[in-house]
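Okay, got some structures for you below.
The numbers here are math on the coordinates, done by the rules we state, and not lab data. Quantities reported herein were computed from a predicted structural model and do not represent experimental measurements. Cβ atoms are built from the backbone, for glycine too; each structure is taken alone.
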Structure 1
Amino acid sequence: MILIVAKYLIPKGYSGLAAFPFVLVKKAGYKENRIFLNHEKIHLRQQLELLIVPFFIWYGLEFLLRCYQYKDKNLAYRNLSFEREAYANESNLEYLKTRSFFRFLKYLKMPNANH
């Protein structure tokens, strides 16, 4: 993982982004935030599993699908399988040591709203 402070490359409303092998952060202080870094490391692992380029294609297509589904870009982003996995496990700093291969698929199915 190569950390780069690039405040002008990060979209408004976001703190950083992962693009293997880089993690771009908006502010230098994020380089010390272990939970934030763990979230981005989860994305790096997802990218490796899908051989990087297919990850970004899947991410973009799923984002378009979720935008259609929710009619809200922020809600669509928060419900991407990749983001759901990363947010659900970012506080578990041991997660990547035990994470099973293609674990993001567990988060592809949306929770049942009736329960």
Structure 2
Amino acid sequence: MGKIALVGLEFYGRHGVKPEEGALGARFIVDVELELAFEGKGDRLAATVDYAEVHRLVAEVVTRERFYLIEALADHLAERLMAAFPKVERLVVRVHKPHAPLEGVFRDVYAEVTKKASSGV
């Protein structure tokens, strides 16, 4: 089993509960970890997951759709990625909202979801 990670993908989106978040938008950062079999697959793109296509799908969802909760965005991304890339056996999606409308000093807020491929059993 191997892992492909796309870390720190940055996009401008309009996610959040507050009306100004939908109107003004903000920066969101997405991390995606994909686990799939590397063993015996050779050295061809068709045998793995094209991470350029992963980036494209994440960009499309984050920039074109609207979610009130980053939890919902993370879950939706995970579902879309699992459906689009059947070679993935397990994935983790993190959606960071570093400029969340909170009082006080903080480094980051994020939601994380893990999904596993159904075994068919």
Exercise. So log10 I(q)/I(0) by the Debye sum over Cα atoms at q = 0.13, 0.20, 0.29 Å⁻¹, for residues 21-68 alone, computed for just one structure, reads -0.46, -0.78, -1.18; which one of 1, 2 is that?
Worked result: 2
Exercise. Given that relative contact order in percent (Cα under 8 Å, 6 or more apart), derived from a single structure, equals 28, which label among 1, 2 identifies that structure?
Worked result: 2
Problem set entry | Origin of the derived value 0.75 (FRET efficiency 1/(1 + (r/R0)^6) of positions 53 and 93 (r between Cβ atoms, R0 = 35 Å, to 0.05); candidates 1, 2) | 1
Problem set entry | Among 1, 2, structure where distance in nm of label points 7 Å out along Cα→Cβ at positions 77 and 101 as derived comes to 3.2 | 1
For this session: Using the calculated result -9000 for helix-only ellipticity at 222 nm (-39500 (n - 2.57) for each DSSP H run of 4 or more, over all residues; to 500), pick out the matching structure from 1, 2.
Result: 2
